[in-house]
Structure P
């Protein structure tokens, strides 16, 4: 099939490459000339494992091209909207200007029978409004909402082998003409057993925001338990192991630590609350305010624990922060708890060095006042304390005996509770975890 992908950021670039991998003829369209130049040269504008190899593979077949010209969408039968929906400046609500601009720019290129597929995360009710815009220009075109469920660091496999497909169509029925078209687009994963759910447009819009809100709630719940564990001397990791054995609860996302960040969970739960308020249903989501508050409180708590590690204040103390990205296998520093903590420590007088395998370029643009060192060994040299704040595999595998030879004082704060405390203490380290005795 001929497919256009509007927006070639994180979601769109991955989706375009994966659609070409599935055998379709794909054109990716974006207004950013530099991004298009990079993608055309099979260079990913962000770090995502496996993406550059996939770009090179599919571009060699001739099935994938990139351009800044929206007219290139003409002739495609399926158009994916993959632009961002960031948080509005000074508000909780989502900024839908990019989605609206993408749809309006696409309108002149539409033909009867075309399918416009929204993948961006939007407030409920957006699809209905966009469907009205499309119907005015091309009544024979159809709008579908097909939310994405990508995990950064696993985006390629999550697109090619997703755990489910959600199709939101105007009448919520299997007979809608867009259903069979999307089935053709996703023929390979559907044949491999990926289930699909057909529903109405507002339900499909709610699926992504509801899923993200649930995950955020689960993370903040275990972090709230970590606060109680610190007050009582209990161990939050053993608590999570025990309650996670209940299959109604599960162990995933019960890892206490410095909280969540990134470009999805924080802004999505805030936009969800804002939209509920607009609909007069704000009381239904008041609990998300506490979820957000618990999450932000974790950052302050890590700063407090770091002060406790020293006992005599932070002024002049050399601190190495391991990790700048909000999660491993990513260079995304949007709302990164690690960087927020590093900046707070610096403001309180510490001399902070940040290291990360992939995210230092993005981090330095966000917080230029911090010191960045790519090499881990160089970053920890003569450090008074190490803070592990992003659980990259290379940090989890550090040898405490070897690392001890490089630091000035063996202190470590495990902000992700991924190290073995007994091993580090046996090597002579002052170890501190979150919610652990």
Structure Q
């Protein structure tokens, strides 16, 4: 008992890609691991857009943390919200007033939406970071078709059937393509008063190309694929206002006035900012730089400032690569950093020499656009179309946390591909059983209803 109490205590904040890989990397090491998260599950965020458009259910892409780590005897999982850090006494402070002691601390709390100083837009344009975000977007998208079926006013109907996605990165491109497929394929024969295939999907991007992180050739092919699907892409444009019934979009060039786009459904995929815990740990350590997105500038070994016992990884860390530029906020970065920091701590506990600086192995990036359409690049190899789509499917299946999730998602994708159906088209959440005020107008209530 006394020997167990003397084990090196590692506290991990966040059960995302970085935190989970750090915990797994410490398996069978002479340490006691405590993983703290506000949610009791690990979420595979790259597939949230498929939940948002009814292709997958939330349980397909999430798994309970306790279940994932149940065979790891040196690890316990705590459901709690971290609100501060007492580095003098080496404690993590929780919202319920309790404190968790540590000898080494790993913070992998991730990121959230960034509205560039306009947080009031969030209620009209939800982002896509959590299961709640995904189910809320799903509710809004599907409810728009339901309301359009019942309304007679052509202008109001056109507004309901116009969907605006802000941001031309992987999330925005995938979201726009998925909404378009939902309208043009899945829902095409489900309604009587409207033709869902006539729905308009508009993608707004502030740069001069979509998927700016990819090679220009792949960006161009992605743009061609989007437009071929019937998606209207606005480049070199910025959203200057978002309201419940419209967005204002202003071109970057010239003196053209802002264009008003009538829409009832806006999805925000334009930017992310670091979790507020980044600022808290930087303040606690002292003298630590924070970048514009709120990420903590870390040392070459992912430690923070002069604290060799505090590490920040994943989307919360600003780690500059060999070219001097920060590493992107991608799952592979967080996963590799989690594994690296786990090894650093394990070496320290065993009394071995510390590892050299973290080096990111860029295995490539990929984004799906639609059915059998994707782009991918890896180690100089650039793929597009069907082959890239197959690679995207394989990689995403491989990265899911549990075997049963892989089986469920693989079967669901196969069924969706064969039938062009999306079986998780459920309208849930607040307001799920009612239409918005004024939705039924002009005597368009179906016969037999009062």
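If volume of the Cα convex hull per residue in Å³, for residues 169-240 alone is calculated from each of P, Q, which structure is the one that comes out at 85?
Source structure: Q.
From which structure (P, Q) was helix-only ellipticity at 222 nm (-39500 (n - 2.57) for each DSSP H run of 4 or more, over all residues; to 500) calculated, if the value obtained is -9000?
So the calculation was done on Q.
Upon calculation of FRET efficiency 1/(1 + (r/R0)^6) of positions 225 and 361 (r between Cβ atoms, R0 = 35 Å, to 0.05) from the atomic coordinates, which of the structures P, Q produces 0.45?
That value comes from structure P.
Looking at relative contact order in percent (Cα under 8 Å, 6 or more apart), point out which structure of P, Q has the largest value.
Q
Out of P, Q, choose the structure whose coordinates give Rg and Dmax of the Cα atoms in Å equal to 23.4, 79 when calculated.
Q
Rank structures P, Q by Cα Rg over 2.2 N^0.38 Å, for residues 73-248 alone and report only the one at the top, that is, the highest.
Q
Values in this text are rule-based calculations from the coordinates and carry no lab data. Owing to the predicted nature of the structure, the values given are computational and were not obtained by experimental measurement. Cβ atoms are built from the backbone, for glycine too; each structure is taken alone.
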